[in-house]
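Next up: some structures, all given as structure tokens.
Please treat every number below as a calculation from the coordinates, not as lab data. Keep in mind the model is a prediction, meaning the values are calculated, not measured. Cβ atoms are built from the backbone, for glycine too; each structure is taken alone.
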Structure I
Amino acid sequence: MDDNEKIIENLLQELKRGTLVFSVLLNADESCYGYSLVNRLQESGVDIEQNTLYPLLRRLEKQELLESRWDTSESRPRKYYIISTRGREVLTVLKKEWEKTNEVIKGMINREDKK
């Protein structure tokens, strides 16, 4: 792998990392456990490993952006997560900011494409 490929790979990882919280909050509108959330995200085109998701879920829960509950009705207990009221408020702000940022970036891309 040459230097440009390494730089691009690192920048892409940084970009993806910056959108993970947004992606999780968008996909936690229904109660789901970690593994099902990984699948839901991957089906949406967001590659995320379980070892990345679980610490993120714990952090979002600690920040009160997600709520959780244990389901022990099956042989294997599962912790289910769902976006909280505070999480919905934060998500609303993130959506607005995403839309503004997206428009700005699109404008810069269009300007660059015209060169």
Structure II
Amino acid sequence: MNQVITYEMVGDALKLTAEIDNAQGHQTNTYTAKYDGKDYPFNSSARDAVAGQMVRLKRIDANTTQRTTWFKGKQIGTVTEVVSKDGKTLTRTQKGVNAQGQPIDNVQVLDRQ
């Protein structure tokens, strides 16, 4: 799997774009959300993507954020992201299920490009 995740601030909102190449082909996942606990749409071009997923963002501390993903009013997953103190490494811990109900439990360590 090859993955490039881009984070950018749009005003006071975070815009995430994830370009992913895996066994299912290429997909793009995006959302633009504020750290205010409100629901924002999550969009995916994956073949098995399910429309209607929402994300909520929360800042835990200066280096840690958490995204919860919701589908039809039910929380289906969390992604906790921790940026290293030197700003060069991002550790993403994903837990929950995808929109098809398949379990997700993984840790990714990403280097800043």
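So helix-only ellipticity at 222 nm (-39500 (n - 2.57) for each DSSP H run of 4 or more, over all residues; to 500), computed for just one structure, reads -23000; which one of I, II is that? Please report the intermediate quantities before stating the final value.
Working: I: -23000; II: 0.
Source structure: I.
The value 1.1 for distance in nm of label points 7 Å out along Cα→Cβ at positions 66 and 90 was derived from one model only; which of I, II is it?
Values: I: 1.1; II: 1.9.
Of the structures listed, the value fits I.
So P(r) over Cα pairs in 10 Å bins from 0, in percent, for residues 26-73 alone, computed for just one structure, reads 26, 48, 23, 3; which one of I, II is that?
Working: I: 24, 59, 17, 0; II: 26, 48, 23, 3.
For P(r) over Cα pairs in 10 Å bins from 0, in percent, for residues 26-73 alone, the value 26, 48, 23, 3 is produced by structure II.
Thinking of I, II, which structure, once log10 I(q)/I(0) by the Debye sum over Cα atoms at q = 0.11, 0.13, 0.15 Å⁻¹ is computed, gives back -0.47, -0.62, -0.77? Walk me through the numbers on the way to the answer.
Working: I: -0.47, -0.62, -0.77; II: -0.34, -0.49, -0.66.
Derived from I, not from the others.
Determine which structure produced the value 13 for relative contact order in percent (Cα under 8 Å, 6 or more apart), calculated from the coordinates; the candidates are I, II. Could the numbers behind the result be given before it?
Working: I: 23; II: 13.
Computed on structure II.
Assuming 1.2 is distance in nm of label points 7 Å out along Cα→Cβ at positions 42 and 98 as calculated from a single structure, say which of I, II it is. Numbers along the way, then the final one.
Values: I: 2.1; II: 1.2.
This value belongs to structure II.
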